[in-house]
Structure 1
Amino acid sequence: MHVLSIGSDRKLFDKESAVSARMIEYGKKIGSLHVVVFTYASQGFTKTVLSNEVTIYPTQSHSRIGCVFDAIRIGKGIVKDQKFVRGDAGVTCQDPFEAGFVGWRIAAYFRLPFHLQVHTDFLSPYFNTSFIQKIRIILARFLLPKASGVRVVSKRILTSLEKAHIKLSCDPQILPIRISVPVVESRQGKENLFPEFKFVTVMASRLEKEKRIEDALRAHQSVVSMYPRAGLVIAGDGSRMAFLRKYAHELGIADSVRFLGWNDDVLKIIASGDIFLSTSEYEGYGMSMIEAGLLGVPVVTTDVGIAGDVLVDKKNARVCPVGDVPCITRAISDLLTHNSKRHELALALQHDIKHNIPTAEQYTDAYVQGLRDILLKSK
């Protein structure tokens, strides 16, 4: 079986990364996997062979729109060179936006089936916040009905598609993001990484507008007034770093907030927390919340991603409406006050995750079978 994949994950050029290891496993079962990744020429990425079955191709483009046209050109070349044959070959796209457009054009040119993956709840009202996001929504609405197969990472996304009356050509596959449970659990055991604080609320997030880190800072301001030795630790980087540092100073909480930037051992940081917090406007899934749950850290989150599905308010987590700072504050304060509630929520979430997440082998089999089903339909 030959599969062409279109995406933007540049970690694939790191042979030691988790995503590269995952692709190698997919390749063993697929037989021939070629991945085109949107990159810029200035980033210096080159064609990378991960295994006998898996090869990664950078677009080496000079602009965002150039990535799209370069990916189409490179993808067409791969299909021709590798002699893709309908019935035993197809195209999968890591999103229904730019990658989806590339995959659709290539698949249409060669009359191959194409598969769309949806990792983001793009129909959330919070997603539609800029011109490019509006274009992406239009693209997704156009492409999804044309796809030979669709994979979504959560029930929330599937529900959004149904409510929007987007007609799919087949029943979508619900397959969450793969989590390496043994790797996560190996980091269990709370370490005192921040001895200056008695209680630590930890976040792992890109510092971008849709993550609403300001809400976390405002909630922390109230928490600190009740628990002076409480700290907020944020692992992650992004375009709003300077703004958020300044905002923490304006709120008078800079001394109790730690901005760590990107960290290669984020699991260790999450495990050090008493509470894990997510304040996002939208999520397709929410992998860091699953990781926190596996590490035995109770989760406070906004109603996004797997909230309402895996995470259930007051059963195994605390879930608040998006932007509801008072609710977030109450949830954190309640868990800091009652050790037993923190412990009970953490145990309940850990149990529920372990009984709902497939093993690495089961996940790989499900992913590859989803692709194989689409290819067989096209014979």
Structure 2
Amino acid sequence: MTAVLKGIRVLDFGRYIAGPYCATLLADLGADVIRIEKLDGSEDRFLSPVTPAGDGALFMQLARNKRGMTLNPMKPEGREIVRKLVATADVVVANLPPDTLATMGLDYDSLCAVKPDIILTMISAFGRGGPYSNRVGFDGLGQAMSGAMYMSGTPDQPVKAYPPFIDFGTASLSAFGTMAALFERQKTGNGQVVEGSLFNTALTMMNGTAIEQAMIQRNRVATLNRSQTSGPADTFKTRDGWVLVQSVGGPLFKRWADLMGESHWLEDPRFKDDISRGDNGELISARLAEWCAERSTEEVLAAMEAARLPAGPVLSPQQVLDDPHVAAKGLFQPTAYPGLDKPAPLMKTPVELSATPGDIRQRPPTLGEHTDQIMAELGYSATEIASLHEKRVI
């Protein structure tokens, strides 16, 4: 089986999630990805530490399939190493400010001077060209400034989603753009800049709400987990837990009304279509809440499945690890790592290709694990490598 990106080399100067996970997706598909960190380890290595050395849970996910080296590109010898690395590369991934990219020799003009067909995948908070271009930011800013937080929680308390979905969405879109740029380079021989931003991703995800506001000025406010455009669609407490029920479209609403013994609601103008059901969702949720409160989670889900209504339990992280569907599909790959007393459950490549699937071929690297190997590949002697270590260039 041939990996899709075998023979492609990626330099990963990414930090935190958006840049690194973009490179991870390329690595899963076979690219040789070199993760380049600060000499003492980049900050994202140590988020949510799970090993005695402090290596973090997110790092386990985002650094698999990569070789790791440490480098200080701010020193003259470091910039020379960057140039030699770039000469061997097809793609550079970086989510760093433009002035920092220029200082490190990672701006597009500098890269092209070394490798004319290079692809630079740039990821930032807000993208270039607007008044926010030089602002720094994390996932939460995308949620806050796109309307997503405003429409979550309640009117009195906006809520940021726990998972950094804007970061992961930006990483995925940036990987998509990088693959498109590689495809274009096959045809023309030319590289280009691929630019992703957290703000672009967040606005994309909230675009439907923005369109509705621009067209008819609905001025919506948050309603916790209850959908405003269909029903029933909400979370409900059972005798022993919580479930989410989500219904869109007339056929599903009919199944639900029959299940509830409320078939007359099918003739009620308040529930005549999805938007009407959303407008009157408080009534629908109240009815289903009463029904769920009398039953266990298992009973609710069994009845929903029998009626073919989309529903699922609200699971804790431990319950996710124990979930039978996760186990049956083998979605987590147990991966050993130095310092862990048991393998870490790494989520596999989320997009499943039938002929050329992505896979986890190697564990995340320890800090600087492959530095000497990569330096030797660039032509440095053992004596030169030792000297660069002593000078704290690598």
State the single structure among 1, 2 that was used to calculate P(r) over Cα pairs in 10 Å bins from 0, in percent, for residues 36-99 alone, giving 20, 51, 27, 3. 1
For distance in nm of label points 7 Å out along Cα→Cβ at positions 76 and 276 computed as 7.8, the structure of 1, 2 it came from: 2
Using the calculated result 0.85 for FRET efficiency 1/(1 + (r/R0)^6) of positions 164 and 316 (r between Cβ atoms, R0 = 25 Å, to 0.05), pick out the matching structure from 1, 2. 2
Of structures 1, 2, which gives 2.5 when distance in nm of label points 7 Å out along Cα→Cβ at positions 68 and 348 is computed from the coordinates? 2
For Rg and Dmax of the Cα atoms in Å computed as 24.9, 85, the structure of 1, 2 it came from: 2
Given that relative contact order in percent (Cα under 8 Å, 6 or more apart), derived from a single structure, equals 19, which label among 1, 2 identifies that structure? 2
Thinking only about mean count of other Cβ atoms within 10 Å over residues 156-163, which of 1, 2 has the largest value? 1
From the coordinates of one of 1, 2, FRET efficiency 1/(1 + (r/R0)^6) of positions 124 and 292 (r between Cβ atoms, R0 = 25 Å, to 0.05) came out at 0.70; that one is structure 1
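No lab work stands behind these numbers, since they all come straight from the coordinates. Note that the coordinates shown come from a computational prediction; the quantities given were computed from them, not determined experimentally. Cβ atoms are built from the backbone, for glycine too; each structure is taken alone.
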